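Every read-out reported here was derived from the displayed coordinates using simple, explicitly stated rules and does not represent laboratory data. In this text, all values refer to a predicted model and were calculated from it rather than measured experimentally. Cβ atoms are built from the backbone, for glycine too; each structure is taken alone.
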Structure 1
Amino acid sequence: MHPTLERYMSSASLHIDEIPDDRKRALQEVAAFVAAKRRAGQVAELTFICTHNSRRSQMGQLWAAAAAAHFGVDGVRTYSGGTEATAFNPRAVAAMRRAGFVIESPGGDNPHYGVTFDEGGPVMECFSKTYDDPVNPATGFAAIMTCSDADEACPVIHGASLRAPIRYEDPKVADGTPGEALAYDARCLQIATEMLYLFARAA
């Protein structure tokens, strides 16, 4: 694990007791899905979904992958998508970099970022796409709905074995304000904390 990221995760773990009980129940449901897949010798695939696949779903995908690695939970693959495609927002990218992820950008309107959480770990390709894009799983996955708009716009996620509404406030509300970075850092920390809680129970 990248040293800065390892320290961030240790700090995030101190906030686990702050997770409300109703959110813990939703996270436990996903943890049970992961554990059941692993017991069956199958890959547990998690797709994080929000409207534009630009902020919360991208952060969820990356934090889930890092948390699984942190707890040695193998056999997990994480994905993200939206109800429409835009781009991985630079403000969210910056927050993830501050947390310790190493992120390389090739530029362009919808950059395909290369992201690592470990020197020897995989390079994750992160870019904005719809949830049913061919790079995402089509069947047997857990659909984690990270925003209310996407949750309401998609009454059915075809192919999903589990649908888990784990909604996060959109840091976009702070865009262009003095509190912009703080809002993104707060959302980053919340998602990190909850993914650590989830994978501690999926191990």
Structure 2
Amino acid sequence: MILYDFLPSGNGYKVRLLLSQLGVPFKRVEINILKGESRTTGFLSKNPNGRIPILETNNGQILWESNAILFYLGAGTKFFPNDSFEQAQVMQWLFFEQYSHEPYIATSRYWISILGKADEHRQAIQEKRAPGYAALSVMEKHLTKCSFFVGDCYTIADIGLFAYTHVANQGGFELTKFPAIQAWLERVKAQPGHISILQA
């Protein structure tokens, strides 16, 4: 398998983390999005949306969108439940991550810590504070009752949400008021095969 990735990206990290925990060998190809490498003709032929990550299977099949890749790799493993309702709950949290969490927390991190343009995006960053904290509050409420997001087992739902939550401070989000999230982050880090976001 080949993973087209940008090392600081939480979306790329999701896939790397799951591959590591599955013990699946893969080749990683760094795509520096800051240098326009995801906008080249060759890259766009694999993903016309021009974004990482992309997974290229051993059969040459191409799959993009990080949470779709998580589903592809996780299905049939311990990281994806057998029960159909719990499967739907996993997808529920992955949709939540993409629509209610990532646009606020990840985008703020990108502007502040990756681009280094906090001043330029100051107004937009401020506008993302309330919805970002709202997403964290939803997670906190759930995690006060559960060890993990679905079925009290570590699944791709946790991987999906961990990626940008554990670096939320890099986007200006303070996690000290979310003790259940903080405890969950430690549980995720303790899982076998765990790697850090900057570990290739």
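Some values worked out for this structure:
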quantity: At a computed 132 (volume of the Cα convex hull per residue in Å³, for residues 36-155 alone), which of 1, 2; calculated: 2
quantity: Source structure (of 1, 2) for relative contact order in percent (Cα under 8 Å, 6 or more apart), computed value 30; calculated: 1
quantity: Winner on FRET efficiency 1/(1 + (r/R0)^6) of positions 60 and 84 (r between Cβ atoms, R0 = 35 Å, to 0.05) once structures 1, 2 are ranked, highest first; calculated: 1
quantity: Entry that produces 25, 24, 14 once semi-axes √(5λ) of the Cα gyration tensor in Å is calculated, selected from 1, 2; calculated: 2
